[in-house]
Structure formats: structure tokens, C-alpha cells
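Laboratory data are not the source of any read-out in this text; all were calculated from the coordinates shown. Only a predicted model underlies this, so the values are computations on that prediction, with no experimental measurement involved. Cβ atoms are built from the backbone, for glycine too; each structure is taken alone.
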Structure 1
């Protein structure tokens, strides 16, 4: 990255989406403050590319010493550590909210730090699907191509989750979703174009048709997530965004596995 602002924006967004020990940038008043995605939305795919790429880098040596299933489990575990289970927590909270009758009750459930039956089941199913998809990709396409697919899935899925904040208002006026702002049209379009470009990294594993269908699945699920959030809680929250990211990431990996 030769653009200093692009570099700074990516580091700021990466600090929000991960637990990586990133140093403060020169001139930052509050390095750990919430980012403003009005402009930072354009770098969200780059953040996903970094995080997905790092899990792929873990997969490469792991696959040399362990069977694909074990290597995939180590890879997914490394991703959870890097993000602090940021998106997995959203998946669990969103699943638990399905037990609520009213939007108010659903938001209350999401805010509760305890995990219920729905949340636990969603986490187990989601992690199992991700581990088995990665292990199967390693067996079908090899660890190197799978690592590239993981980088692509990380970028595409995180940009897909940004659709919630672009198309919907925040469900809570005092929540983090409200504080991080709404992507500007220019930032949204730039982020989507970057996500499309990074999706091509899955080409060696899934081929051109597989890449296109994976991207179509991501776009379709993003649209469904927007409709779900609007009907479910009347807006978007970080939890629903996290659930969307997890569902899209798993979905594109499963689609690419078909063509691997």
C-alpha cells in the first residue's frame, strides 16, 4: 500500500475487527476508539483479506504435519484467537434472539452476554461446517489453493456484512452500530469492487464458475440478512453483522468446495 491514508484506514479498521497487537499510529488521539465506517468501509475487504490470509498462513504448515481435519481445526482456532471470536459472538447472540417475540425482547437477548441453546447450537454447527469445508478443500485442491480461498472468503464475507449498515439504520441509538456510522456511497462502492477483486483469489481452488457462484451466494445472503434484520429488530446491530459474516464465509467456502 503506497497510499498513506489507505494504510492508516486499514490499520484502524483491522484494530476494530481483530485482537492483533497493532501499535498506535502517529497523530491518533484514541487508538482504541470506534472507527467511522463512513469512509473506512472501503478498506473492510482488505481487513478480511489480512485476517483470512493469516488463517491461510497457519493452514499451510499445519497441513504439512497433520491430516486435513486437524490442520483445518488449528486454522479455524487461530482465526478465533486473532479476532477474539468477534463474529462468532454475533452469530451466537443472533441465534439466541430467535427466541424473542418482539424486537425489543430480541435486542435485549442480544445484549445478554450469556449463551443460550440456540446460540450454542449455531456456534457448534457453524464451526463444524467451517472446519469440514476447509479440510475438504485441502483434500480436493491442496493447502496452498485453500489458503488463497480463505483470504478471499475473509474479504468477501466482511464486505457482505457491511450491507447491513449501508442499507439499514442502527437498531439501537446508543449501540456500537450507531457509533460507527453509515458507509458513504463512494466508500461502499469502492469496498464492493475490492471485494469482487479479492474474490478472484479463489479461482485456483474453485475455477471461474465457482468464484462467480460464490460471489453470487455472498450477495444473495447479504440481501437476505438485510431483510431479516429489518423484520427481526427494525435495523442492524453488530451482532447481526457478525452472524452475516459467518454465514457468508461458510457459504462461499461450501460453494467453492463444490467446484474444487
Structure 2
């Protein structure tokens, strides 16, 4: 993937990893389009960076995605990179019957959203030189966090979908997976200051270094995520599952 001279669309670009990706790719000489639910937060990012533009998008709505994709293609015909980053993470109790609204919303946002947006832009992207699609999954795609089961499942599905997409688009569009470890963002309440989670700035430094490699790795994996990514292949899955969930539970109980 080229690191400059692109027009890049990033969903969930107003905060956390998405905002950092937007600012850092912009600093490298790319035009950046950010999308999210709240126009005011998008405008705040855009106001600080000439060359970043924000569009409101409800990633859970097929109608919103279709209208948004048409607008972006019309206004930015040079668009050649899509980064599917928007996502939600909710805690769930699997031990009793419950309202499944959160689970269903997670599936629509984290899985159907990227599938629908990619589908809406695929015909355009295949016409563009140096086209790329980056899907943001998670280390939890490989070892689940039991307290966020649907989130973990959607990220496992995104990993699988990305493998298929990469093979199907070989020679047409470069397909890359970015799988973060636990990072200090506001994905869940209190996470931005939680002890043991990777500082966002450190994570992004390593991510951008990996993006700069030629050829770009098909999976962008910082060192901290290897513990999860390779647990099964290294035959330590059960041990890793226990370690991960014990650590996460203690971190939340400690309020850090």
C-alpha cells in the first residue's frame, strides 16, 4: 500500500484508533475522509487539519451507507483506500436469558457495516490505481474475551471475511487486516487509562512503521498482539484464553 498520495476513507474517524489513523495518514501527504455518527466531532477533527473532511454516516443503516457511498464517490472520485474501522464493544452476560439488542447492534455495526460499505464502494475501488482495503479486526478475533462474546465473534468473522476478500481481489485491490491488541482508547468506559493496555501513541507508532514496509504486510500486527494472534498455532490456546480473561476481569474490577 502506498503511504502517500492516496485519498483514504476511514470510518469511525473522529476518535480513538480511527482518528489517529486519519491524522497520521494526513501528515504523510494523503487526502483523508473521515466518517462517523456525529458531525460535530468530525468537524472538530477536520477543523484542525486542512485536507481532512468529515461525513456523517450511520454504519448500521443500509440506506445511510448507500447514500454516503454515492456522495463520497461523486465528491472524491480519486478515492482509492477504504479503512473499515468503526466498531462497538459491549459487555454481555451469557449466564442468563437477556435482551439481545446489544448483541444484534454489535453484529450490524461491526460485521454487516464493513460488508455493506465495502460492497457499496467495490466497483469504484477496482477502477482506481493503488487501491487498498484495510479491515480493522482485533486480537480478540483469535482468542475471545468472554465478557464481550459478540464483539469477539464479529472480529473473528471480519478476519475470515478479510481472508476471502484478499484472495478474491488478488491483483485488483490490496487487502490488509489491522488487528489491535488491548489499546488505551474509549472503546469501553475507562479503557483509555486502564493499566496493562497499550498506550495509543505507542500502538500507532508501531502500526505506521508496519504500514511503511514494502510490501505492506497482509496483517498489521504489533508485537503486543502476537500473544493472541498465534495462540492456536503455537498450541497454547486454552492457556491464553484463561490468562486473557483473568487479566481483563482483574483490570475492570480494579477500576483501571
Structure 3
């Protein structure tokens, strides 16, 4: 728990979902949703920028980080149903949601079946670019992003990948590739910002622009010189974007 103030374990649909917390309980809540194979850990730089004005809660989706999950690999709908259950159980419905990468797909899917749970939304590097929806294209883009991130991110991700294991990692990746996020964006009726690092090879400018345009109340904000994982490698810039929408 280095750097975090507290942790929570919440029972949801037979699972035990973990969340790390930073910031006073009296401050407005803000929820972070991680990307593929990741966990609460890589949200700490952003949480430090947003606390103490906010209580930042970084939830681990089922089977990732410190959260338990079912033996089967959950698809995007399964993950978003779990997130919905957690938001209800913890009383954090309508809190701002800050998602990274495939976490954006989970948050957008939440808008389809539980729109009443959404607060303002920040989609940081939303996947999957429909122009590169294949394992090879995504792998090439992911490898190209490495030099654009802080070097310590690799160690954080390595621990997270070990926690979830290769079966869940690659099974979830396949489910994400089959999820057409562009067909769901019209369901997000809250304020929304698409945040993108200007040097992000995973999420192109054209794709980020398309995502923002398909959101009923969306706009695009780009961070010069940054890569895909703004919450870790450009937390001050992402914090300013978050504060502009909440």
C-alpha cells in the first residue's frame, strides 16, 4: 500500500473487489478504472495530484490487482457489470470516472446498461482503434509506446501482469478486440473528455477525434509529447484535464 492511505474490499456478486484510496473521506469521490492487465498501482501518480481536493479511489476489476475473480475470463460486459455492482455497493454512483485504455471500454459499456451510475467521464487513451482492431496491430502499437512512458511503468506493469496471469490477460485482450466501443459512445450522456498523449501510438489522433465526436457531450484534449498512459507518465497534465470536466 506504499503511497495509498487505505484499501477497501467489497463483496460483489460472489467476488471480493479491492480498491486503493487516497484523500480525505470528506472530499468528493473520484473513481479510477484501469486498463488491460493493470491495477490500482499505476494510478498513484495521478491520485497524488488530485488529493486532497478529492478522495481518489482506484478499483481493481475482477481478477486483476488484489481483486478476486471467477475462473472464467470476463468479457467487457462482465467487467462493467462488476463495476456497476461495486459502485452501488460502495455508494459511489455518479462519481466522476477516470479510465485508462481498455478501462474506457468498460466505462462506456456501463453507460449502456446502467447510465444512472455515470458521473462526468474522462477517457484517457480509449481503445480499441477500429482501424487497428487485430492482435498484431495492437501488439506493434503497444511496443512502440514503451519509449514514450516513464521507465518505472514497466516494473509496475510486470507485477500486475503476474498477478492476473497469462490466461486472464490474453483472454481479456481477445474480448476487448471484439468490443465495438464506437457503437456505444452515444449512450454516454454525461460530460466527457477524451484525453490523449500527442505521441500515443496506441490511440491515433484520428481515432481519439472520432471517439470525442461520437460522445453526446464530448471533447478532445491532447497532451503534447506524452504517450498512452497519462495517469502514470503525465499525471499533472491529466489532473488538469480531469479538473476541467468535474
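When distance in nm of label points 7 Å out along Cα→Cβ at positions 33 and 97 is calculated for each of the structures 1, 2, 3, which structure yields the highest value? Show your work: numbers first, answer last.
On the way: 1: 2.7; 2: 4.6; 3: 0.3.
The maximum falls on structure 2.
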A value of 128 was computed for volume of the Cα convex hull per residue in Å³; which of 1, 2, 3 is the source structure? 2
From 1, 2, 3, which structure was relative contact order in percent (Cα under 8 Å, 6 or more apart) = 17 calculated on? 2
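With helix-only ellipticity at 222 nm (-39500 (n - 2.57) for each DSSP H run of 4 or more, over all residues; to 500) derived from the coordinates and found to be -13000, which of 1, 2, 3 does the value describe?
This value belongs to structure 2.
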Looking at distance in nm of label points 7 Å out along Cα→Cβ at positions 169 and 225, point out which structure of 1, 2, 3 has the largest value. 3
